[in-house]
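What follows is calculated from the coordinates using simple rules that are stated; it is not laboratory data. The model shown is predicted, which means the values in this text are computed figures rather than measured ones. Cβ atoms are built from the backbone, for glycine too; each structure is taken alone.
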Structure I
Amino acid sequence: MIRDVGIVGAGMTGRGIVQTAAQAGMNVVFCEVSDEKVAEAIAGITAALDHEIERWGLTQTEKTVILSRIRGTAGYEQIKSAELVIEAVRENLALKSTVLQSLDGILPPETILITNTSSLSITQLAATTNRADRVVGMHFLSPVPKRPLVEVVRGLHTSDATVERARQFASEIGKTAIEVFEYPGFVTTRLILPLLNEAMHVVMEGVASANDVDTAMTLGYNFPNGPLEIADRIGLDEVLLWMEHLFHELGDLKYRPCPLLRKMVRAGQLGVKTGRGFFPYDERGRRVKDK
């Protein structure tokens, strides 16, 4: 069993990975850029656990035990002993490359590097290191503690042993892993984006309201959330970033971002993270229903 995990980046997805691994019994050290960011991440994880207690999904004792397994740091020194290290910084090729290159320089040569990305090239990211065979992608869907799926993505040089280790990690934290051979968008991002984009076009063209579009898909096709609420929860800025990347990589018009999406991002209506996207949300990310 994997006992010690290092995570670089504790934004929304990074925090989710930290919480999930700690709940699975692993010791987790996460790195952020400053002590203030470390404290912010711990507060966010604590709030998420408190919410689970309110839902009777967790006890106070379990929360205390989970938090005891988590340590935050503003440097890489404390993750040197981790069995595997997960990079979970923003979806930016240059930033991720820099982080992986830095980690490659300080970690033991046998340590596996996992990059959490929804669309970027694992091969290109691995090429910035001297351990391309031990670099693998894992695309965690948000919110990480709630989504039972993870994509394990092979780069051109990723070894079978590295893939197996990633699948083992996924299993130990309660996730079902699917194996993906590198291609822009992998599986989940590639399939969901055209649906989100088309739903936005339907609203922009005045065919139906945002609420009615989501009602159509939740009741008509048994979706737990409609496509526009899904987009809000991902973050409309992230959706735009993914679409632009796939449009650039593949040149397929189905990935050309809807003008309404661009307009909303420019207006700062990014979804749950700003309290307003296609729908309003409260400070805990719960959708505020229309009266």
Structure II
Amino acid sequence: MPPESLDSRYEKMQEIIRSLGRVAVAFSAGVDSTLVLRVAVDVLGPENVIAVTGRSGSLAQAEFEAAQVLASEIGAELVVLDTREIENDNYAANPENRCYYCKTTLYTAMRDYIAGRGITAIINGINADDYDDWRPGIQAAGEQAVRCPVAEAGLTKADIRELSRRLGLETYDKPASPCLASRVQYGERITPEKLQRIESCEAFLHKMGLRECRVRHHYNLARIEVPADRVAELAEPQTRRRIIEHFRQAGYNYVTLDLQGFRSGSMNEVIAFGKVQPPL
């Protein structure tokens, strides 16, 4: 049997969302959740959809502002919940399953919010490719009965970008932007000061024209990841001096440039993990 076409999988996603009636979308302003929000509004109507963004020190201000703009453009009500997951010691200790505690906090807060409001389901932007990576948040979604219409329809990250392009969403080529806490090496405690330091340094690199970059935090050392074809550019004397000056002012004693270049999820290279099973 030939694989399902993109159009048929997209129709399946629409049917899944349509069957839920009224939904709350866990909305981060990333490419995945933006598509889910747009499709939910298209299928159910804006009166049956809310976008919910968890605000905390782990969310960069630029991403929070993007969530406000995108929700407005799509026509969805945006609900902002102060999640304060950093107050949970299980999360702040930064274990390998930190994301589990973060998502559990978010989904619990969403459940509390929608109670009595006639909203029948929480949905997220988890896609089929996520089941090949280390994603502890998927466990939290399962425990909280959160639906994953993108993954359930078998749509991959590439599919999401293509569908976003077709729908005219500006996020179709947006680089991934996971939470700031994902930059802190496992086992090192997460604090607001560290998150602010990472955010400041990444914002500095963005202003230099680097759309895709990471500042990986290793105690008093910053490890910069940029696309491999831009490594040499950052190593030029004048550019290097500017970066060092800003990073030192932000609080880092040591600044390094990763010669392997940018790779998503590089912090997971030090842990062993097994795949989780995608939804049926």
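Listed values, structure above:
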{"read-out": "Ranking I, II by mean count of other Cβ atoms within 10 Å over residues 201-208, the structure that comes out highest", "value": "II"}
{"read-out": "Parent structure of the calculated result 111, given that volume of the Cα convex hull per residue in Å³, for residues 89-240 alone is the read-out and I, II the choices", "value": "I"}
{"read-out": "Given 0.60 for FRET efficiency 1/(1 + (r/R0)^6) of positions 73 and 177 (r between Cβ atoms, R0 = 30 Å, to 0.05), calculated: source structure among I, II", "value": "I"}
{"read-out": "With distance in nm of label points 7 Å out along Cα→Cβ at positions 9 and 137 derived as 1.2, matching label from I, II", "value": "I"}
{"read-out": "Distance in nm of label points 7 Å out along Cα→Cβ at positions 41 and 57 - highest-scoring structure of I, II", "value": "II"}
{"read-out": "Mean count of other Cβ atoms within 10 Å over residues 105-112 from the coordinates reads 14.0; which among I, II", "value": "I"}
{"read-out": "Among I, II, which structure scores highest (criterion: relative contact order in percent (Cα under 8 Å, 6 or more apart))", "value": "II"}
